[in-house]
Structure formats: C-alpha cells, structure tokens
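Once you scroll down, you'll see the structures, which are given as structure tokens.
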Structure I
Amino acid sequence: MKYFTIIIALLLFSCEKKQDVLLPKSNVTIVKDVKDHSSIYIFFKVGKDTIADVNRKNSIISTNWIFNIDKRLPLRVLIPEVIKLQEKKRGDSAHKNENAENYYSYADSVGKNLAFVPFTKVFYKMDRPEKGNFVVYFAKGKKQVFMGNQEIKISEILKQFYSIKFQKVPDLVFVFDKNMSYEEYIQYKILLQKDVTYNLDRLPVEFIL
C-alpha cells in the first residue's frame with residue numbers, strides 16, 4: 001500500500017511563517033479521541049544538523065498534552081526534547097492534574113483523522129540499562145525485535161519472557177535505536193500498546209541508545 005501522510009499546519013503569527021508537521025500513519029487506532037487537551041508541535045528542521053523545533057505556546061499543564069511530531073525526526077534529536085517537556089509537566093505541582101495524560105498523535109488511515117498513543121508513564125533514558133535487566137532491543141529498519149540472541153515478533157515478547165525460568169525475575173526494559181525515525185518508533189509503540197504493554201502493571205522504562 002502506498003504510504004501517505006497527514007500534514008498538520010501551524011500558522012505562527014509571531015514570525016509570520018507557516019510550518020508543517022508530517023505525521024506518521026497507521027491503520028490501527030489505539031485512542032480515538034482526547035478531550036480537554038493542549039497541542040505541542042515538534043517540527044523537523046535542517047541546518048548544520050537536524051533540529052527538533054518545539055512549539056508549546058498554548059500548552060496548559062493541567063490538560064492532556066498531545067504531541068504532534070514530525071515523522072522525519074530521529075530519536076536522538078527528538079527524545080531529549082520530549083524528556084524536557086515531561087519533566088516540566090511532572091514538576092509543576094501548583095497546576096498538576098493527576099488525571100492529565102500525554103499522547104503521541106498519528107494519522108488514522110481508516111478513520112481519516114487523528115489517533116493517539118498514550119505515553120504518560122514512560123520514563124526515557126539516554127543511557128544503557130543496568131546489568132540484570134532483561135532487554136528487548138528495537139533496531140532501526142527491522143520488523144521484529146531482539147531478545148537475547150533471538151529475533152522474534154513483537155506479539156511474542158511476553159510469551160517469550162514468561163517462558164524463561166529465571167532465578168529472580170528481572171525488570172523488562174525496551175531499548176530503541178537512537179537513529180530510528182519517529183515514524184518507525186511510533187509504529188513500534190502502536191504494536192506494543194496493542195499486543196504487549198496493556199498487559200503490564202506499568203510501562204517499562206525506555207532507553208534510547
């Protein structure tokens with residue numbers, strides 16, 4: 001199927017310049033609608049290096065935040081900006097709303113509108129996981145994931161994990177290739193939400209390496 005994208009256009013009156021966010025697309029809908037939300041836009045810019053240009057002028061701490069992110073941004077550039085925004089929201093005790101969530105947006109190719117993936121509980125780290133954790137590695141350009149020396153389907157992660165007889169059950173952590181694009185990352189997130197993480201008590205910490 002030929003790939004297509006939805007473009008969100010944000011008109012910035014302050015600089016009289018129109019910028020576009022090219023969203024990834026999926027035919028799987030995780031969340032259809034988000035009420036009481038603020039939109040955050042993260043644009044793709046190229047200078048000497050690729051830049052994640054963040055616009056959060058209208059974001060309100062007490063609302064749900066929708067992150068509209070350009071699909072071309074690599075995780076090594078994008079995730080540090082997401083971490084900053086998460087920390088700001090988590091740290092603002094004066095306006096904090098315990099029920100407010102964070103969502104990534106993407107184009108729903110079936111409903112022809114926006115759909116959303118929640119990631120409120122995710123804590124990102126830009127370093128290696130500690131020894132003793134059980135790592136699931138998501139490589140750039142792969143349709144499957146690596147657990148130990150095995151390459152398996154995403155839908156089989158929990159089955160594989162629970163089939164191992166550990167002396168002490170380790171924490172399950174996800175490691176994503178820092179050079180993969182947001183487009184590829186959000187496809188993984190959609191599949192994880194559909195087949196894996198909804199079965200867990202808490203979402204794993206995600207490492208970007």
Structure II
Amino acid sequence: MKQFAVIGCGRFGSSVARTLYGLGYDVLAIDENEDVIQNISDSVTHAVQADATDEASVKSLGIRNFDVAVITIGSDIQSSILITLIVKELGVKYVVAKAQNELHAKVLYKIGADRVVFPERDMGVRVAHNLVSSNILDYIELAPDYSIVEISALKDWEGKTLSELNMRAKYGINVMAIKHGAEINISPNALDIIRKDDVLVVIGHNDDVQKLENKA
C-alpha cells in the first residue's frame with residue numbers, strides 16, 4: 001500500500017490528507033502549527049508538528065520511506081521550494097507540489113518536483129467535468145493519462161454486484177471505494193452490490209473516464 005506524506009495542512013493540504021486517508025492509505029500530516037496538527041490528527045494515520053524547512057527534522061520522520069510527498073505550502077514560495085528540494089534529496093520517489101504561479105511552478109519542476117498543481121485552476125477542470133456530466137461529482141487528475149473520478153451509480157448498475165458489472169473489462173476502470181450516504185467502503189469486493197444513490201470512486205485512463213462521462 002502506498003504511503004503519503006502531506007506537508008502543509010491548510011485548507012487544500014488537509015483536504016488532500018483526509019481524502020487519501022479516507023481511501024485507505026497511510027498518511028503522515030506535517031505542519032508547524034500545533035493547532036492545525038491537533039485538528040487533523042484524527043483524520044490521518046500520523047500527524048506531526050515539525051518545521052519541514054529543517055532537513056534534520058524531516059529526515060528524522062523517515063520521509064525517505066514514503067512513496068509520495070505532497071507539498072501544499074503555496075503562499076510561502078521560499079519554504080515550498082526549500083521543502084521540495086529537501087524531500088527530493090532525501091529520496092522520496094514522487095513529489096507533488098502546490099504552486100502560486102507559473103514562475104513558481106517552473107522553479108519547482110527545475111528542482112525535481114514530479115508534478116505541480118494549481119488548486120484554483122485544477123478546480124476549474126473539476127467544474128468543467130461536472131458541467132458536461134451530471135453523474136460526475138468530482139474529478140482529480142492523478143497523472144497526465146489517469147484520473148480519479150467520483151460518479152453517481154448509473155441506473156443499470158443498481159442491484160448488481162461488482163463481479164456482474166465487471167467494470168475493468170467493460171469500462172476500463174477500477175472501483176476504489178463505494179459511498180452510500182455517510183458510509184464508505186474503502187475496499188469493495190466482487191460480491192458488493194451497487195445500490196440506488198451509491199457514489200463510486202473509480203480510477204482509470206482518461207479516455208475510458210471520458211467514455212463513462214458520455215454514457216452518464
């Protein structure tokens with residue numbers, strides 16, 4: 001199972017951390033503000049108060065053992081650049097960093113960030129997907145070719161098991177979680193039945209996701 005470190009737990013960072021944890025992943029949240037850490041501690045695997053611009057502190061947290069580091073300190077450009085550099089040099093394989101503007105993004109890529117996100121712009125992408133399909137509730141671009149999508153269960157899925165629907169063969173997507181009201185099943189199995197008003201969290205190639213949008 002992948003392990004994620006989220007550095008900077010403001011509104012965007014805490015949303016990322018909680019979502020990943022809700023999907024069943026191990027999440028380490030790091031922030032220098034003690035109140036922020038206390039607020040998020042019940043919503044992640046581990047929450048630590050630390051200054052992530054201090055290489056020794058970050059190293060002591062075993063950051064090199066994490067598969068992905070998500071650096072969401074966008075407002076303090078200098079700290080964001082320094083932390084990106086530190087985690088990359090400490091050996092984190094995949095680093096995602098939040099940027100303020102194009103110049104900030106360019107610097108982040110130059111020092112080794114694997115992906116740079118602009119939350120406000122990315123939100124525009126989600127809104128666009130919501131507009132073209134009423135069934136698409138949320139949309140996260142995971143990589144250039146792959147996305148995670150929240151989709152309302154289609155009418156002809158209701159009352160059928162995941163095994164019967166065979167999503168991977170039929171639509172080219174994998175079901176990561178099923179939400180029914182306040183309940184969330186983060187490890188659905190082949191015998192789980194799709195019910196009316198269920199929301200499925202799926203991952204797939206963008207081409208397959210688009211076909212699903214058109215069907216919806």
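Odds and ends about this structure:
- Structure (I, II) behind the derived value 60, 46, 38 of Cα extents along the principal axes in Å: I
- When distance in nm of label points 7 Å out along Cα→Cβ at positions 59 and 187 is calculated for each of structures I, II, structure II comes out greatest.
- When Rg/Rh (Cα atoms, Kirkwood Rh), for residues 27-146 alone is computed for each of I, II, the one that comes out at 0.98 is I.
- Of the structures I, II, the one that -5500 was derived from, the read-out being helix-only ellipticity at 222 nm (-39500 (n - 2.57) for each DSSP H run of 4 or more, over all residues; to 500): I
- Ranked by relative contact order in percent (Cα under 8 Å, 6 or more apart), structures I, II are led by I, which has the greatest value.
We did not get these values from a lab; they are worked out from the coordinates using the rules stated. These numbers were taken from a predicted model, which means no experiment stands behind them. Cβ atoms are built from the backbone, for glycine too; each structure is taken alone.
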